[in-house]
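Below you'll find a set of structures to go through.
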Structure P
Amino acid sequence: MRLIKIAPGEHYHVFNRGVNKQVVFHDTGDYFRFLFLILYFQSPMIFQQLGRFVKEFVQSSALDRGQEEEIVKKRVVELVTFCIMPNHFHLIVREKEEGGIATYMQRILTSYSKYYNTKYEKSGHVFQGPYKAVHITNDVQLLHTSAYIHRNPREMTMWFRKEDKYLWSSYQDFIGENRWEKLLVTDVVMGEFKDKKHYHKFVETSPAKMLEEMSKAEL
């Protein structure tokens, strides 16, 4: 059972990893699939023939503008930050409606697990049990959690000190142009900084080591 109560209006650091620490994102197709899910499953909108929508998303990095507006209008969670790593992921989300995060995560993990098992001819669990959720109780914690998430690619040698260019993270959306517009709510973090350069400097210097150790212990 989850040890914390998830309440509307509150922000949470949500994360999970592959079962037995296995890699669950092997190629760009896997990353695009999961990115689609975390962006477009924020509302209860059902995608018939999901693969077709994902293909369209891969080709243009967007869906029909009307569909996106419908998702924003009806979403039960707000996505604030994300980082997708080879064997785990991190999100910051705000619950908008009672049970929103639970529904959101169930849909994401179930959908991705079915996709993964079909593609790689496997069966059983893909992720390590239920997702973990940490309540973010104040602005300082929110800012440092966002910095920790955006610095996550440093775990990979090839991305050390280059995490601002990592495609599968929202970091570049914070310090450059927001690729996902209303589907990614950056204002709650960026509103605390004078400009994007100040946030970039904050991420580079944030003492996020404690968060890193806590998250590794949870994972």
Structure Q
Amino acid sequence: MSLKESPRQRDSSKARRRAQMTEQILDTAEFLFSKHGFYGVTLKDVAKQIGVHHTLINYYFEDKKALFDAVFARRAVVTSERRMQALDAYEKATRGKPTVEGALHAFLDTDLDLYTQGDEGWQNYAALGAQVANTPEWGAEMMDQHFDPVVLRLISILKKALPDSADEDIFWGYHFVTGALMLTLARTGRIDKLSGGLCQSNDFLAVKERMAKFMAAGLIKICRPRTAKPSA
């Protein structure tokens, strides 16, 4: 019996090797980008970390921006889909009577669970996401592209939970929520130092226990009736 591979087997092996190399490049780039940012990493850095010539990276990705976009999109799809499913399930379970805290739990906890239960790659992605969210020149466009649908889904549920509230207050409330989330995901270590080690910036379980409740109270507090005008 011949031990030679058939054309189909060769194609399958080639596709498998390509997929494995693509994942290795994405994982390595994700790690480096999360530590040094977009501008602090070159394709040569990625190649060196893997142990290959930098021209191989160019074979898979046209340039650094294409690589960065692929790194960001890979997990953005996962987190967006999970949160969308959680929000849909929550609204269905409440039969049209959601609460602010419940909606925020569905939105925030689903993401925090990924960073708690996932591998190191998810923690790297958390830091990367915080960087993207704070890069106005091109980060905002990436956030819009990948996360607008799930954010607007959350807003729609919050409007049902606060039917008499002014829309702008709900949007401001979300703005403050996402700001706190991004700071948390950045894991700067500042809270570690301020608290003398009492709190740890990578303790997503502690964050999960507190964030939705804290944010819900603040959001409810700032929401005014639709007809009310801001005080002078």
Structure R
Amino acid sequence: MNFEICTDNLEGALIAQNYGTKRIELCSTLSVGGLTPSFGLIQQCVEKSSIEVHVMIRPREGGFYYNNEDVVLMKADIIAAKNAGAYGVVFGILTTDNEVSELNMELVSLSKSLNLEVTFHRAFDFVSNYKSAIEKLIEMKVDRLLTSGLQTTAEKGLSVIAELQAKYGKQIQIMAGSGINESNALKIASSGIQNLHFTARKSIQNPSKLSMGEEMVVDEEKIKSIINLFR
């Protein structure tokens, strides 16, 4: 089983590495599903760990419809991620009709030209037709799909995840994510997938003043408990 830890700091990369995980998805602003992290953070994670660093390329919160100016920014961020030493990038663009946008091909082509792996993120879980959507991603030569099976959690969407793995798993890596924990990881893995994605962080119950956010730390126990299930 390959594990991917979603994290927003260097500590997360180092702890994930210590437990032998395959890669991290590196983001900022996890409270809104993750946005593009800074160049410095990417560089630190690359230089101070040996884990694969896959960088979120998402310029703003909200939906997954982007205009041409957004795409220009995303391209610049992909180049920056490569320059910082990233192993791969993570993105997803939809049309206003919730279909996989042709604009993704521009980002895939750029990423491949830079020798970066490409993961299409959970924008997939908003598509109107998941079968045509995954076939389009395969045609675009996306390496990996992160999905919760079109539901709020991977456990609820397990039937779709299992279907995707059975029908398309030899053409694109299927990675289950959202709500994975010690109590359901083995059940979700029973779908036949070989990639599990989860966030491991917790609040230290120390909210800052003046609405500056809540301090979070890496939940090492969650990482340990899930990975130990497979040992």
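Where a number appears in this text, it was derived from the coordinates with a stated rule and is not lab data. Predicted model, so just to flag it, every value in this text is computed and none were measured. Cβ atoms are built from the backbone, for glycine too; each structure is taken alone.
Structural remarks
- Origin of the derived value -13000 (helix-only ellipticity at 222 nm (-39500 (n - 2.57) for each DSSP H run of 4 or more, over all residues; to 500); candidates P, Q, R): P
- At a computed 16 (relative contact order in percent (Cα under 8 Å, 6 or more apart)), which of P, Q, R: R
- Winner on FRET efficiency 1/(1 + (r/R0)^6) of positions 52 and 196 (r between Cβ atoms, R0 = 41 Å, to 0.05) once structures P, Q, R are ranked, highest first: R
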